[in-house]
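K.L.:
Listed below are the structures to be examined.
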Structure I
Amino acid sequence: MFRTPLAAALLFATPAAAQQLTPAEITRVDAIVADALASTQVPSASIAIVRDGRIVYARAYGDQGPGMKATSADAKYQIASISKQFTAAALLLLEDEGKLSLDDKVSKWVPDITGADRITVRQLLSHTAGIQDYWPQDYDFAAMEKPVTPQQILDRWAKKPLDFEPGTAWQYSNTGYVVAGMIIEKASGMKLLDYLQKKILKPLGMQAMDQDYAVGPGFPQGTHRFALGPVRPAKPAAHGWLWAAGELAMSAGDLAKWDIARIDRKILSPEDWAAQETEVKLADGSGTRYGLGVSLGQHDGTPMVEHGGEAVGFLSENVVLPEKRFAVVALVNADFGGAPGEITQGITEIFYPPMTTQPAQTIDQARDALARKLFDQLRSGTLDRALLTEDANYYFTPQASADYRDSLAPLGEPVRFAALGKPRLRGGFVNRNYEIVYQGKRLVAITYAEPGAAGKFEQFLVQPR
């Protein structure tokens, strides 16, 4: 169904903006994207680059799927969790309008969830509320085959005991953003998307839309892959599952317009932009590297505002260096392979080469051994389902298990299986990722497991790295 990505990239690369990069820079950018698509077998990518506060390059590459007449840089990809910064911006605007305060207790707006009288709106936006995440997995689970309402999400996940006391820890929570979306609608008297269109999207000339409807003819086809098996069309989740946690679809160029607004301090006040980009601290004073809907870091000493997104069949990455007046967007129609991060990092380093390296991260030896055990079972086709949760057993269908075995077994024994980064809590599970190295090939395993040395795996996805 999909052409070879590298060949498609060369055949269908389409410029969509005044090319103000040098020919050498364009060659390097195009090579980074082509290499990312070829190495991961991701079908297509769409990028936009902002330099000196202007869009200087926007281009689409590869095969966007059968619903597209031709590869187009105007195609709308689902940006998923990058939408969180728009949700947070809406609440900052409503605070400016005097309709709420970010320090309001959630009980003022949504009283029927656990801890509503202890959680603030600000804690929802900074993932410090303690509300369990309803979608920590990198795949769609059984319930997502049916439409859902925000209230139904809250009824199932936000009425559980809190994972921690508000303000004492950081845990990514889509559920918290569903609560935030309900507050926007109650405070504004408008539907969430209507408020965003009126206050942000239309004033910036952004042709964004509800991601639930960005499917079918005229839109990129999302794809997924089981281990190193064939690239397959992905079935979208039913309506309602992303909503305020990831509600938007747009082109890379449209997302770049938002990045320019951030750089120029437009639409929001300078104070609101600063509030979104200020690291939220925990009760003990420790940092979170997160603001209000955005991740915060540095690129070689320069402040960086970043966020990624994942929908069923789509990945996205948005990086802004406000002080450099630079941004890069990468959107792909695949939920595997990590191509957006590879593209944005590579392009950023063209213009701002790194001068320092990051220190190595620690690992958890007990869980690493169990992860290696499960990986060996997957490649040999001897999966012990007692190691998996109910959701993970749902994911590993006969087709998925066969693709894992058939694609991994021929590779033989890996020369390296090692942890990447530190364990993180999400959705009541612990996330650990692993690099798997063969001669001439690198893979990554993205895992979630119940807490404890013997916790069952909720997720074990193997992808090209």
Structure II
Amino acid sequence: MSTTADPQPGFVRSLFRRKPIEHFDDSEEKSSGGLVRSIGTFQLTMMGIGATIGTGIFFVLSQAVPVAGPAVIVSFAVAGLVAGLTALCYAELASAVPVSGSSYAYAYATLGELVAIIVGGCLLLEYGVSCAAVAVGWSEYLNELFSTIFHFTIPDALAKAPAAGGFINLPAVILVGLCCLLLIRGASESAKANAVMVVIKLGVLAMFAIVAFFGWNADHFANFAPFGTKGAVGAAGIIFFSFVGLDVVSTAGEEVKHPRTTMPRALILALITVTGFYIVVAVAAIGAQSWEKFEGQDAGLAQILTDVTGAPFFGTILALGAVISIFSVTLVTLYGQTRILFSMSRDGVAPKIFKKVSRRTLTPVQNTIIVCAVVAVLAGFIPIDFLAEMTSVGTLVAFLVVSVGVMILRKTEPDLERGFRVPLYPVIPILSIAGCLWVILNLRAVTLYAFVAWEIVVLIYYFAYGRRHANLHRQALAGGTAATASQKGQ
């Protein structure tokens, strides 16, 4: 049976109170949000692909290859394997608890409020920071495009963060603003626009792989792992943030048609597509260019095509495709961020402003504006390398919690309707947990320290505001008051 809120629970017990599963299906709760089910399997799969491909492959090679060398191919496989194991766990929970909120909502149902808040902090870090990182990468490709077509570049003062030698990354800020306007118009409109951009993206990457293979040089793989296993695993930590798009699928639970079957199907299709394209493009890139040349190479894939063909034509097409398609990454990750805050606000642990939905557009307009403003500041003033690693650790912790949540829900709710069940249970959830921990332990110490500092801020917020305003807390107080009144009347 589901855990219900106890009247006047003890302090420690109150930290681990769980939101009953039946509350996630509460019709009044759903109608109060105003979200509508308008997204089908194809559009949802495109959202997963759109949020993932582009975040990693278009520019993360310049960050990961110098760490691993040609073994970056193994790094992509390691990251994909861990993400794949976790995607199966997401698929089960998404089919059992088909609501907005992703792993935050799943943690609330399985591990309790305190863990849910910690995971919520991870998700805010994951989505907000990854979105900023993508916007910065988009700015680099825009400059490449301007340089090739119009023979001028945006001045560093307006194209780079202060730490990178500029004043503000203005193109990144503008991109976030454009996504904000589209998201405010509606979820269905955003999903359709994203699907078009994803098709363009896949076509451009297929073109890259075909052309790059004409410049194949097997000697580039001779010193396959110059930094050993540690380098390959360390690069997997950097790359891992590129799989953030997979759990965007689980943030759309209340805007998807037939979510118990649609969400697992979209997750698995997105995973297969993403991992396949990542590995093919990484192999083609290393085969066409020596790994030593990747470090500090802005818009590296476009440069590789230019070097292979001796002409800027294909590189220009790739840069144009990246400018168009990376837009979709920013769009979908911003979408995920707003829906997580929407879910937290509806539970009372985030301010009420984040759950207000416009009657005209049926979107959380104020929520979207606030999120986009914060992301625009990050994108405008923080360099990309630090943003990428900070996203990785938030993603890994959220993935780990989902894997634990599957095991707990199997125990506490064995008869709950599930549209998908993790195969080889409990082997896959256990392997997923181990894989997440393995990659976390290989991240840089400064990244982990920054993550811990962020979670301390999240906990301070929870004890100062979230705990007292949580719906379950108010219900417990109301239950205790009713019980006391009843005793006095006896």
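Only the coordinates and a few stated rules stand behind these numbers; no lab work does. No experiment lies behind these values; they were computed from the predicted model shown. Cβ atoms are built from the backbone, for glycine too; each structure is taken alone.
K.L.:
A value of 0.75 was derived for FRET efficiency 1/(1 + (r/R0)^6) of positions 136 and 208 (r between Cβ atoms, R0 = 25 Å, to 0.05); which structure in I, II was it taken from?
P.N.:
Numbers: I: 0.45; II: 0.75.
Comparing all candidates, it corresponds to II.
K.L.:
When relative contact order in percent (Cα under 8 Å, 6 or more apart) is compared over structures I, II, which one is greatest? Don't skip to the end; give the middle numbers.
P.N.:
Numbers: I: 19; II: 33.
That would be structure II.
K.L.:
Hey, helix-only ellipticity at 222 nm (-39500 (n - 2.57) for each DSSP H run of 4 or more, over all residues; to 500) derived from one of I, II reads -8500; which structure? The partial results should precede the final answer.
P.N.:
Numbers: I: -8500; II: -23000.
This figure was derived from I.
K.L.:
Supply the structure label, taken from I, II, corresponding to distance in nm of label points 7 Å out along Cα→Cβ at positions 288 and 344 with the calculated value 1.9.
P.N.:
Values: I: 1.9; II: 4.0.
Structure I accounts for this read-out.
K.L.:
Starting from the value -0.26, -0.35, -1.36: which structure in I, II was log10 I(q)/I(0) by the Debye sum over Cα atoms at q = 0.06, 0.07, 0.14 Å⁻¹ calculated from?
P.N.:
Details: I: -0.24, -0.34, -1.50; II: -0.26, -0.35, -1.36.
Source structure for this number: II.
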